[in-house]
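Got some structures for you, see below.
Computed from the coordinates by the stated procedures, all read-outs in this text should not be read as laboratory data. All values reported here derive from a predicted model rather than from experimental measurement. Cβ atoms are built from the backbone, for glycine too; each structure is taken alone.
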Structure 1
Amino acid sequence: MRKHININVVYVAAIVIIVTFFCLPLFRHITWLSDNDEWFSAYAFNHFSRMCVLKFHQLPLRSHFLGGGVPIIGHTYQGFVNPFFVFVLIFGEIVGLKIITFLIYLAGAIGMYYLTRMCFKFHVMAAFFSALFFTLSGYLPSFLNDGNYFHIYIFLLPLALALFLKAGSSIKKIKYLTLCSLVMGIILLQSGFFFIVAIGMILLISLLKSIMFNLEDAAIKIDCRYLQLFFIMIVVTLLICAVKLIPMFDFIESRVAPVHSAYEDNYSLISETAIKMGSALSWKGLYSSLFIRQSKDIFPAYYLGVVPVMFALFGFIFNPIKNLRWVVVFTVFLFLSMGPLAPIDLFKLLWSTHSYFHFIWKYNKYFSIGIIFSLSILGGSFISYVLQKKFRKRWLKGLVVTVLLVLSLSALIDLFQTNIYFHKNIFTKPPFILKEKDNFFQVYLKGIPGRDPVCKCQYFYLLHNAGLINWHSNILLKESALPKYYGTISNWKDFNCMEINPEYKGEFFFVKQKNKVECDLFSPNRMELAVEVKEPDFLVINQNFDQRWQVRAGKIHNYHGLLSVKVDKFGKYKVVLSYVPIDFWVGLSISIMSLVCLITLVIRDEIKR
């Protein structure tokens with residue numbers, strides 16, 4: 001038993017070393033940024049959350065920098081409640097995100113090794129190669145190169161599935177189910193709709209494991225154990241993540257514009273757009289993704305190479321009964337990635353079930369994880385089959401194993417050299433060196449098609465202590481705040497060259513000129529304003545109206561879409577506004593109680609044993 005554990009430790013250590021070298025280019029210039037728009041969006045979200053905690057000593061529930069004031073805790077990209085956020089808190093948004101990326105790589109590799117070795121009982125070398133086929137493939141490097149940081153958490157899927165399967169086969173059911181729910185929770189907290197993909201994978205595996213075919217009597221048996229565990233896991237995950245889910249649903253339902261397209265509720269039109277933009281995987285696109293190095297014709301370009309794909313094919317040919325479920329998984333996720341181009345449009349069935357599926361139109365981006373995942377497992381299963389097979393002649397086995405290992409190692413070298421290219425070309429920009437402005441103000445950038453070009457701008461303004469009203473977000477709320485400056489994409493860095501808004505009256509003002517106001521504290525969740533009131537009036541704050549604000553003196557009022565306080569008390573005094581999002585605090589209470597109950601159940605179960 002000791003030898004078995006030690007050999008696993010050796011192979012896991014080898015995986016860690018290889019993945020570390022694979023990720024080293026990310027840290028070549030540790031403080032450098034990516035020039036990709038999506039990466040700047042990640043920097044902005046994480047910088048604000050970090051600043052909120054360290055500078056204002058508040059939870060990042062609301063941002064006055066983005067969109068004229070939005071309940072940022074509900075945004076799908078807000079990662080404050082993600083446990084990995086501690087690295088951003090300690091090291092900053094630039095270095096912290098690189099560390100998190102490296103840890104996600106490790107978790108994906110070790111999770112795949114654990115899944116194939118401990119759950120599927122692969123030969124130790126087969127589990128090793130399967131893990132590295134998955135990790136060194138072009139899937140995650142391609143995602144990072146394209147700026148999709150928020151979605152890399154789907155790489156935790158192998159670990160989540162392994163823990164789920166262990167919950168179904170181990171006597172420590174509660175422990176593994178709790179751990180699985182926690183991992184799924186991390187995916188949900190940060191990757192948004194990719195959680196649906198993770199759910200789909202585990203549900204599909206649960207269904208396939210529930211159906212057992214007996215060759216001897218040609219009988220089909222149904223075992224609902226895994227389906228029961230699946231639904232329990234989903235409920236537990238949702239309870240744990242209530243702190244994010246409740247504000248997030250409110251945020252999504254408050255949107256004032258379609259998420260991606262004006263015709264996203266028309267499947268025919270959105271499908272045509274997906275096909276034109278290459279977001280629906282074609283057969284040619286599948287070939288390019290798997291076999292063309294650094295393919296620029298398709299995203300994500302999950303290069304795997306000839307050998308792993310050939311091994312996957314042999315895995316099914318030599319062991320069809322055992323690997324049939326993975327062929328089914330491959331087929332389902334391939335058809336989902338193809339969308340309307342598939343022989344059977346499976347995504348249309350999903351699309352018709354709920355309006356939230358209408359937000360997904362980049363089919364290949366969301367569902368291709370199932371392709372690379374199943375191919376890596378099938379390839380590893382073939383290696384395991386050969387290594388565990390008994391040959392009549394020893395020399396023949398030695399020859400076959402030698403050829404197999406040479407091909408496997410050559411495939412790993414090919415994957416390493418090909419896909420490390422992405423890592424070398426992500427972080428190429430020195431960091432901004434800026435001085436923070438003393439007084440907060442807001443900017444609106446004119447003449448910009450869409451919202452993607454403003455990603456860099458909003459991060460730049462955050463560092464300057466300035467807000468951007470037309471910020472980058474797929475989910476847009478009503479924007480009523482008035483900018484101090486109107487800029488363009490050509491002068492966005494130079495406030496002196498921007499057009500001054502003649503209607504701008506300041507970030508705080510009274511409607512009537514007799515009354516006066518000065519700001520003592522302006523922070524995300526709290527404002528303290530010193531006022532001198534000579535007649536009843538409206539104290540207007542140049543932020544979007546939000547009914548979650550509470551005030552000690554006066555009454556919250558919606559003044560043409562802006563936050564205001566109706567004051568009728570004369571004299572000099574302080575008006576204090578506090579942001580109290582009940583949905584967040586209710587969600588936090590549910591999450592804490594759920595975690596306490598889970599920990600209690602796990603401890604009690606361990607004591608009994």
Structure 2
Amino acid sequence: MAHSMFSRRAGTPFLLTTLGLALTGCGGGSSSPSEPLPSVVSTTPANGALAVLQSTRLLTASFSKQMDASSLSAASVRVSCDGAAINGSVGYSASNNMASFTLANGIALPASALCNATLDKAVKDTTGLALGSDYVWSFRTSVAIETVAPTVTTTVQANGAKDVAFNTKIGASFSEPMAPASITTDSVVLTESTAGSKVAGSVSYVGLSVVFKPSVALKANTQYTFTIKGGTGGVSDLAGNTLARDFAISWTTGASADTLAPIVLGSNYANGSSNVAVNTKIGVSFSEGMDPQTLTTTSFMLTSGALVVPGIVSTVGNNAVFVPNANLLPATTYTLTLKGGALGAADLAGNPLAQDFQRSWTTSGTPDLTPPTVAETLNDDGATGVPITTKIAIRFSELLDPLTITTGNFLVSAGATPVLGTLYYSGESVVFLPLKNLAPNTQHTITVTGGKGEVTDLSGNALIANYVYRWTTGSGTATTAPTVVSSSYATGTTNVALSARPTFTFSENIDPLTATVANFMVQSGTTPIAGTVVYNGVTLVFTPAQLLSPYTEYTTTLRGSLGGISDLSGNAMNDDVVVRWTTGQNF
């Protein structure tokens with residue numbers, strides 16, 4: 001769904017260990033992975049979307065490469081609802097690789113209708129390569145007119161972040177698709193906080209994400225304010241509703257640039273997995289915020305043998321999700337490939353993955369129909385004396401669809417007053433970061449909305465009902481650093497099982513956004529051990545991707561200080577914790 005995710009030290013990477021709506025549609029067909037044909041990266045509304053508002057006036061399709069604008073016309077971009085053609089105008093934004101269809105004045109989508117949008121197979125890129133087959137996506141309209149204002153759900157650089165790389169682009173994601181024409185350098189602005197001077201740059205918009213690219217590198221050790229304008233002249237959704245008010249955050253650059261390649265922290269299924277649900281989405285998490293324009297169906301591919309699975313890619317901060325156009329085939333082996341190198345997926349400083357990332361797994365014959373539940377809340381329902389500096393964290397029974405993690409689905413209020421903030425997603429946990437300290441001595445209510453169209457897992461199963469809990473703040477802040485109170489192995493332990501999962505328990509609840517493989521490392525000599533980190537309140541567990549080697553010394557390191565493991569009030573461990581132990585020969 002996102003995150004002071006840009007610099008390694010200021011970053012808050014997502015960690016997906018099991019991702020999982022497959023939407024019915026026909027588009028793109030199948031082709032050889034080597035064919036450099038243009039493809040559709042994302043659409044609004046999404047393929048298979050339900051309850052699309054009648055007030056929606058703009059449909060968009062983003063492509064994997066620059067397209068020939070002359071091939072996009074009323075003849076090649078068509079919309080119909082219940083078989084009747086919808087009149088409108090066609091446009092193309094070269095900066096976003098995005099085609100648009102705007103309904104004609106006086107025209108509205110019909111209520112409760114099945115609508116189809118078609119891109120003709122003759123639509124071509126600037127080199128003359130055509131789609132090859134018609135791309136069609138479908139959605140169904142509701143009976144209501146939308147009047148709900150969009151919100152900013154998450155930001156790549158978190159409010160108050162320190163040590164942000166000065167060569168970064170700046171990113172944010174919205175609660176719903178936005179009108180691209182409303183996203184300009186007048187409505188998305190970066191300024192130096194003290195001087196007030198506006199930073200020159202350009203903006204781009206893909207899916208749910210906006211990126212501001214400064215014309216030159218930012219100044220080192222300087223505070224900046226990132227503002228997305230609301231109200232008249234501000235950014236608006238597809239129905240014309242603007243942000244209710246300006247959204248602004250501030251953060252400070254460090255002394256260095258980001259020159260490190262991003263890392264894939266995890267994918268939705270481990271290599272070699274079986275019994276994968278046929279209605280799954282495919283997702284990956286990265287070590288830092290990624291440039292959504294580099295995550296396309298040519299850099300993020302799902303294949304079965306020589307056939308490419310048609311679908312679209314959505315990006316939110318550190319998280320990318322591939323949505324197949326239809327359910328996957330049962331009992332079939334698929335391979336996920338993320339391209340590295342010069343034309344591969346890249347972070348917001350332009351650093352691409354160092355190499356391709358691949359995982360293969362096999363589907364079962366059945367869909368996943370089990371809804372998610374809330375497994376744990378931090379802080380507990382009914383708690384008192386909660387620090388006013390706290391973040392709000394909820395852990396679920398399974399991984400969620402990050403596209404459904406929005407400030408419209410996660411509501412925080414102090415009495416009757418909404419609390420403004422941004423959301424971040426890590427593993428099975430969602431974290432709400434208030435934009436300022438909470439009101440003291442006040443009861444706060446947290447609501448996670450369930451039911452159709454609300455929070456779902458990655459197979460489209462919704463939380464059955466709203467989940468509501470309450471706690472009350474105290475009058476003070478929390479300033480005590482967390483400490484390790486126990487570990488599964490002490491330094492010098494020998495004959496450790498080859499199936500070992502190093503575990504640490506802390507003196508207080510840990511911020512899930514800091515529970516990452518960058519902050520919890522296992523090494524053999526200088527070689528890092530691949531694995532995942534599982535978070536459960538005060539406990540962190542590292543699970544290696546494969547059995548450890550016999551009679552080998554391993555070093556476990558928990559990072560402290562700035563950017564390291566911290567509590568929910570942002571207090572980091574004072575120092576690194578290092579433990580060394582040696583395996584035996586038993587499993």
Structure 3
Amino acid sequence: MRAVRAALRVAGIAGIIGGLMDPGCTQARRPVLDVEVMPGVPDADARVARLAASSPWADVRRADESGAVGGRRASARVVLGDPAAVLASLRDRGAALALRAAGEALSIVSVRAPVQAAVGARVDVTAMVTDLPRRHGRVRVRLLDGATGTAVAVAESGDADPLRPAVSIEVPWVPARPGQVRLRAVAEWMGDGQVRSSSPADVDVHVRDIALAVDVLEARPSWGARFARLALDGARRVDVRNETRVAPGLVTGTDLQPRPATSRDVAGITLVGGVDALTTRDVARLKTAVQDRGHTVVLILDEVPGPGPWTSLWPHPLGATRTSGATMVARIGRHAWHVREWIEPRPATDARPLAYFDEGTPVLWGRPIGAGRVVMVTALDAWRWRADEDADFAGGWRALLTSLALDQPSPLSLRAWLGHSGDGQVVGLAVTAAPGVAVDAVEVTPVEAVEGWPASVPLWSGRPGQWRGTAPWPADRRIHLAARARRGGRVVAEDAAVIQVSPPALVAGWPDVVRHQAESGALAAGEAEAPRALSALRAALDAPAGERRYVTRTWWYAAIVITALGLEWILRRLQRER
């Protein structure tokens with residue numbers, strides 16, 4: 001028994017001395033790869049497991065498993081998903097390797113929409129969809145309100161050609177409310193649930209609740225001006241007045257005196273027929289409206305006009321009349337005018353085409369004068385073919401006038417954006433009054449109370465007619481703002497804006513990801529090429545520092561020493577020894 005006790009005592013004491021003198025040994029440490037799987041990618045755990053199996057030289061974990069692998073920090077970040085989501089993540093935080101998720105998935109590489117739109121007027125949003133499956137099928141694009149997620153429009157393509165790399169889909173949308181509207185486009189492959197929908201793609205459109213004040217002046221009876229006026233009958237938010245001079249001293253219609261001032265967003269447009277019969281007084285009044293008040297004058301030609309006062313509105317010489325035996329199609333927005341007779345004005349440095357025939361010949365021209373613009377319609381007989389089956393004479397005129405109205409500045413324009421200052425993130429505000437709008441004071445207020453915001457945002461004046469201000473960064477929500485300009489205590493102009501706090505969804509394709517990674521000196525590959533990409537990543541990574549390990553500082557070593565000394569003490573007590 002004494003020998004056993006001695007052996008236990010020697011083992012315990014040797015263990016203590018060994019723990020004090022243990023130099024330790026260096027053990028190689030494997031790198032840790034943090035894999036972040038983007039939302040919308042199915043079987044995320046299985047994909048991470050496949051990456052781990054193809055890289056036995058590293059410890060692979062999902063990005064949200066930060067406690068794994070001994071709590072060690074990642075040696076490299078790997079992002080896996082569809083192109084748009086991957087690029088958005090890379091812009092926030094770089095990654096050594098970007099992997100495109102395997103499987104069929106659509107991508108939206110561009111979304112185009114007008115910068116401005118009018119309430120109640122159709123807008124065409126065009127989405128370019130790529131990465132189509134190599135088989136016949138149809139693509140559907142849904143437009144959602146980016147704030148509420150509710151669907152606002154949908155359109156489908158025809159049967160997609162398996163050999164086509166992309167398809168362009170136009171989605172018609174009619175804005176229902178003014179302000180900054182964020183549209184979110186999502187592309188879906190119809191009839192096959194195995195094809196993933198695209199990542200969302202956002203586009204912002206500023207919608208104006210604009211009204212049209214249209215005056216139609218026929219200096220002499222003109223079929224073109226008359227049918228243009230009739231095309232506006234029943235149009236929403238269009239107030240039409242007309243004056244027709246049937247003969248000297250004989251006038252029908254209303255007196256086209258200047259309209260009373262209003263705080264609403266109203267665009268002034270004058271349609272002029274029989275331009276060669278305009279008087280000097282007519283031209284002076286029209287030029288004043290264009291130059292000083294930013295109105296638009298549309299000259300509707302029915303023949304090559306002779307010389308007269310009208311040439312101060314369009315001083316450039318006109319070309320000869322052109323005729324065609326076949327119908328020519330002019331595109332006014334999405335609408336077709338059928339034309340067989342037109343004038344080709346000679347090129348001028350300050351005139352530019354606004355609309356074309358399908359063959360590329362201009363049919364509408366515009367030139368700026370002061371704050372406004374003069375537009376010339378050179379299609380002489382579009383009204384004559386308005387009843388043709390494929391023609392939309394009335395729709396063309398409504399689209400044209402809406403476009404011209406949106407080109408006119410609002411009496412008061414409010415813009416809001418998210419920015420930075422010395423104190424952090426803020427909301428920047430800019431208010432601009434249009435030329436000719438006399439203003440004493442401007443105020444910007446949230447339509448609904450916002451935590452941390454004053455009831456009225458303080459503004460300071462910069463240039464004449466311009467004001468700036470800042471407000472605290474709001475919580476994650478949309479904020480409706482109203483701006484009012486006052487003169488003599490009366491509101492003379494107003495506007496509204498909507499702040500969308502969250503950033504818009506990125507629009508991108510895989511080439512954009514590859515380009516971003518190349519510029520950053522990082523790697524990008526498809527998930528199928530992951531083993532080769534991981535091998536390249538291994539070569540690019542710095543060797544992790546070795547880890548020194550001490551055998552005598554493990555729990556099992558301590559248990560052996562304590563057990564040996566404890567047994568020796570128990571045996572001594574049993575033999576009644578100290």
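With Rg/Rh (Cα atoms, Kirkwood Rh) computed per structure, which member of 1, 2, 3 shows the largest figure? Going through 1, 2, 3 one by one, Rg/Rh (Cα atoms, Kirkwood Rh) peaks for structure 3. Given a value of -6500 for helix-only ellipticity at 222 nm (-39500 (n - 2.57) for each DSSP H run of 4 or more, over all residues; to 500), point me to the structure among 1, 2, 3 it was derived from. Of the options listed, only 3 reproduces it. Once FRET efficiency 1/(1 + (r/R0)^6) of positions 99 and 315 (r between Cβ atoms, R0 = 30 Å, to 0.05) is computed for every structure in 1, 2, 3, the highest value turns out to be that of 2. Taking distance in nm of label points 7 Å out along Cα→Cβ at positions 59 and 91 as the criterion, the top-ranked structure out of 1, 2, 3 is 3, with the highest value. For distance in nm of label points 7 Å out along Cα→Cβ at positions 291 and 323, the highest value in the series 1, 2, 3 is held by structure 3. Given a computed value of 2.2 for distance in nm of label points 7 Å out along Cα→Cβ at positions 43 and 75, which structure among 1, 2, 3 does it belong to? Comparing all candidates, it corresponds to 2.
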